[in-house]
1. Kindly point out which one of 1, 2 the value 23, 16, 10 was derived from, the read-out being semi-axes √(5λ) of the Cα gyration tensor in Å, for residues 43-130 alone.
2. Given structures 1, 2, which gives the highest value for relative contact order in percent (Cα under 8 Å, 6 or more apart)?
3. So helix-only ellipticity at 222 nm (-39500 (n - 2.57) for each DSSP H run of 4 or more, over all residues; to 500), computed for just one structure, reads -8000; which one of 1, 2 is that?
Structure 1
Amino acid sequence: MKTLPLVLTLLSIAMCTTAADSLKQQLEARKAESAAKSPAEVKTAYAAGIQAVADSGVVDSAKQVGDRAPDFTLKNALGESVTLSQLLKQGPVVLTWYRGGWCPYCNLTLRALQQALPEIKAAGAQLVALTPELPDKTATTTEKNALEFQVLTDLNHRVAQAYGVVFKLTPEVRDLYQKHFDLLEFNGKEAGNDSLPLAATYIIAQDGTIQYAFLNADYRNRAEPAEVVAFLKTLPSK
């Protein structure tokens, strides 16, 4: 009988995730579209790149549930400073990374999170997105996706490194990206063109501990907003 509340909680999360599976469906559709139009050698290079991230161990070495979330102060596109510890005084924080406005999977995810924003706020939490993009690029990403939550520039991956979510691109993936866009233009020269953050999502409780962590070597997989909302509702109110 003592395990019944936990069972009901997990069942609730599963039901909410199933009911709001639209992000996963959109991501899967994008995967299929990319697979249909990409040459075999390109698909092979990207698949090898994902495997290299998995083999690097970054998913296991990154901050995990139960760890203390490193504090930080970063600036948004308006030049305003935002500090994690100050946000936590108001309630839990959903912290998510996106790779850049050039990434179609990131844009799908950001829009899905925006749709879930009222529910995230109703659960007493704040949503904050971190990205290596420079402020002018974050402004563009924010505008094109009509985002109403904080988007902060993690210059030179400083915070991502503190959370352990930075990984190196394979030379083949780096060169493929370079054919379509310049990572240095998006992220700045010091950030380099061979490093990116995982598309990680954390839920951080008011005491600064990580309560939920989505970490995946495949950048095409993302935390489901419905699951995030459902988990927030299980946190004790303060």
Structure 2
Amino acid sequence: MAGGWEGFGSCIQVLRDDVSLVVLELEKLAYSTVLPLLEELREVASAGFGHQVSSESIKRHTVEGQDLLFVVIDKNKAVGFASVRRIKDVREGVFLTGIVILPEYQGRGFGQSVLKSIIESGENGILVFTTQSPRMYSSLLRVSSRVFPDVAGSPIPLHLQELGQRLMVGRRGCFCETTFVCTGIYPECLYPAFPWCSSEVINFFFRRKLSFQGDKTKDGFLLIGELR
């Protein structure tokens, strides 16, 4: 398609060399305009998670009901992406509904650059997402003044428990508002090689709170980061 991702982005930021970040404001684009480009995102997600991701899943997690789509491109071809919807509740913020970077582009700071751009996309006080990845927990710690749940087991404030309940309505599995553990939220473990992080404290926290068989789990956390 002529113009590719750059032809639809409202903001283009150079990250490194030929790699850029394009931000699409989905409410300003026709749904039919974005659809032809989603196959690229499906291929990125399939490679990033190590298993085939369906076209329906990509549509659901990137454009249907979402407000912004962040696409990392190398020579105008997608190599990573994240999608968010805005939250206007007890705190204004964003719900990160999906983020993935191609394996060969990981470890180069692109994921952290995407998170930074998401945070700066508005007057955001909180960043929220579900995950089973200790690395994502570690990334959220780097951009937040406080993360719930925390590894120390501090009580989650009542207003955040109530927000968590509202955000998790209709989601798969069983959500516990006092721990933010989402039992059975995923039909299968998202990762062929589980993404343990460099912090043994965080890894132990995940091991203790989620139910594992070997290095696989179907559980996850709802995470809420209060932004700096």
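Bear in mind that the values in this text are calculations on the coordinates, not laboratory data. Not measured: the values here are computed from a predicted model.
1. Traced to structure 2.
2. On the way: 1: 29; 2: 17.
Evaluating relative contact order in percent (Cα under 8 Å, 6 or more apart) on every structure, the highest lands on 1.
3. Computed on structure 2.
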